[in-house]
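No lab work stands behind these numbers, since they all come straight from the coordinates. All values reported here derive from a predicted model rather than from experimental measurement. Cβ atoms are built from the backbone, for glycine too; each structure is taken alone.
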Structure I
Amino acid sequence: MATKTHYLSQEKYEALKEELHNLKTVERKKIAENLEYAKSLGDLSENAEYHEARDKQADVEDRINELEEIMKYGEIIASHSADKAEMGTTVVTKRSDNGNEEKFVIVGAEEADMLLGKISHESPLGSALLGHKIGEIVTVTTPKGEIKYKIIDIK
């Protein structure tokens, strides 16, 4: 199975590293204590606390595995030029359908957050913007039809 590169800002990398450390040192310990307590209650087949603790343990271990993969195959987004849209650049666009100016930061999928204006390089808009320069127009196909975005600034 081919591994996927995970593009991260330095800030996101540090946050994921901190989350991983917390899961391994704090959460695992809490879960172990909860499991011991639940076992002390007796019959495990009908012990809701035990089953809940086991489910929580599975969730935490899954997240640890996910974070370890992201960190292992993560690539920190380095500094970039402002002459074309790349990972980590802020792109200011003007939409053809409503004339609105919109600002987006192109980030890796793990960091994408539309409410903060962070779009994944894998999203239709993010992938369409990559490699284009100020003044160029990109077309994005959406469920409501095509929308053209003119790039008016790159930072």
Structure II
Amino acid sequence: MSDIDPVELHSLFEYKDGSLIWKVGRKKGKVAGSLKPTGYTVVEIKNQNIMAHRLVWIMHNKSIDGQVDHINGNRSDNRIENLRLVNQVQNQWNRKISKNNTIGIKGIRLRKDNNKYEARLCVNRKRIVLGSFDDLELAELVVMEARDKYHGKFANHG
């Protein structure tokens, strides 16, 4: 990826509202890339598949020093105003609720041993248990407040 420079990207693509439009070849004028089952758009350049949001970032910022995060969580929304540079921890904080979550609320699990709702989150790569609650709404409120406090602008409530 480091071998792709922004000048080359600007010669290959026009950026328009989050899309990359081919400027050259038989695809000239067409939107570059294909949407994958993961939700990311991938573009092939020099026999390399590269995620479109990374290309958009390089076109606007010249390089990447970290991970590029979709602020709104929509992996196909590659508008530059929806992208930000983050570290791995911040990127994890902005994740949506896991598909394996059986409660339906991010950061909450039902403990089988005491039948209480446990609120938890990660801070500095460590899982913090915020408490166990009889009331699901209270557990949700506690985890959301903690997420706002510790994750700040990267907090994603699900």
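Thinking only about distance in nm of label points 7 Å out along Cα→Cβ at positions 87 and 119, which of I, II has the largest value? Write down the numbers at each step before the final one.
Numbers: I: 1.8; II: 2.6.
Comparing I, II by distance in nm of label points 7 Å out along Cα→Cβ at positions 87 and 119, the maximum is at II.
Quick one: relative contact order in percent (Cα under 8 Å, 6 or more apart) came out at 23 when computed from one of I, II, so which one is it?
Working: I: 23; II: 14.
Comparing all candidates, it corresponds to I.
Thinking of I, II, which structure, once helix-only ellipticity at 222 nm (-39500 (n - 2.57) for each DSSP H run of 4 or more, over all residues; to 500) is computed, gives back -7000?
II
Using volume of the Cα convex hull per residue in Å³ for the comparison, can you identify which of I, II gives the largest number?
Working: I: 161; II: 127.
The structure with the largest value is I.
From which structure (I, II) was distance in nm of label points 7 Å out along Cα→Cβ at positions 7 and 103 calculated, if the value obtained is 2.0? Walk me through the numbers before you get to the answer.
On the way: I: 2.0; II: 5.4.
Matching structure: I.
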